Structures are given as structure tokens and as C-alpha cells.
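Next up: some structures, all given as C-alpha cells.
No lab work stands behind these numbers, since they all come straight from the coordinates. Because the structure is a prediction, the values reported are computed rather than measured. Cβ atoms are built from the backbone, for glycine too; each structure is taken alone.
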Structure 1
Amino acid sequence: MEAVWVPLSIASVLTAGVALRLDMSQRPCWLLVYFCFFLALEMAAEHWLLPEGTLGMEIAWVCFGLTIPLTAASVLWRRYERRLAEADAEDAT
């Protein structure tokens, strides 16, 4: 079961980081592409490069735990930008 959860967690934290850094909240299709790329890369690395049992469930818990604040920061940043744009539009009128 670890063989599935660890790559999923690492792919999710990397995708959340990309979403925050590149502001991809309006492009969910690209987020899915990034997630699939990171998942395939991680599964290939675990299969061919890392010894069996190198990454335990602790890594999955940490990565899933880091995904939550990154996702929250991305959502809050998007809200802040929207409010800033609305304030600028009101000032322009």
C-alpha cells in the first residue's frame, strides 16, 4: 500500500507548490498534467532508483501535511488578487 501513497503524496505536494508559484488556479487541466507528470516521475524513481522501503509512510504523512498549507495559501492568494482587482476597478470609476 505504501507503493501508492508515497508517490501520491509527493506528487500532490509538488503540484500544490507549482499551483502556488505559477498561479494556476484558473487552469485545472494543467494542474492535472503536472500531477500526472510528478506521479509518473516519482513512481519510476521508486521502481528503478530507490531501494525497497526507502520512503516510508512518514514521508507520505509529511507531504500530505505540507499540501494542505500550500493549497490554502494558493486559494487565499487568489482571493487577495481578486479583491485587489475589484478595488482597482472601483478606484478607476
Structure 2
Amino acid sequence: MSENEDISRSYEEYKLVLDSLVEVYNKRFRDFENHNITLKLAFQPHLVDVAKAPEELQMELIKMSEDNILKSQFDNKDDPIEIGQKAIEYPRFHEHAR
């Protein structure tokens, strides 16, 4: 067997292994995209695409995007649970944060 054939065979073996790993990875993390909006609502609500957010939160998200104090708290990585509990002027968000 020639060196080129060995290289070609090795390449095909590695390609199959890598393709398999990519497939497993994609299956495992597929639902992260579904939960992306939920995670952003918890940690960066001012960056959520309002149109993709639950309808009951959309108006509050618009108001939150204009609240510089709240945005700075999230940007500073303050405790999101504490921020949500203090956000009494946003009752639907407050309820969602629970």
C-alpha cells in the first residue's frame, strides 16, 4: 500500500469520526436554541428581541430597554434574581423571574 493510500484512508477515518462527533454535539445542544430566549430573559432582558419574546412581556421589555439603571445592573453581571425581585415596576417580568 502506498503512502498516499494510507493518508487517504486515515483522512477518511478521521472524517467519519469528526462527522460523528459533530452529529452528537448538534443533537445534544439542539434544544439550547429553543431555550435561548428564556436564558436571555433571565440574564440580559434588555437585549432580547422583543418580537420573539412572550407577548405578555413585550411591553415591559420595551420599557426595560430604556431603563439605563436596569441595563447597567445586567451589564455589570449583578445577581439576576435580585434584580428581578427589585424590578417591581415590571410586574410581568418580576413574575417571570420567579
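Taking relative contact order in percent (Cα under 8 Å, 6 or more apart) for each of 1, 2, which is largest?
When relative contact order in percent (Cα under 8 Å, 6 or more apart) is computed for each of 1, 2, structure 1 gives the biggest number.
Which one of 1, 2 has helix-only ellipticity at 222 nm (-39500 (n - 2.57) for each DSSP H run of 4 or more, over all residues; to 500), as calculated from the coordinates, equal to -24500?
2
Taking volume of the Cα convex hull per residue in Å³ from the coordinates of each of 1, 2, which one would give 82?
1
When distance in nm of label points 7 Å out along Cα→Cβ at positions 6 and 78 is calculated, the result is 3.2; to which of the structures 1, 2 does this value belong?
Value 3.2 for distance in nm of label points 7 Å out along Cα→Cβ at positions 6 and 78 corresponds to 1 out of 1, 2.
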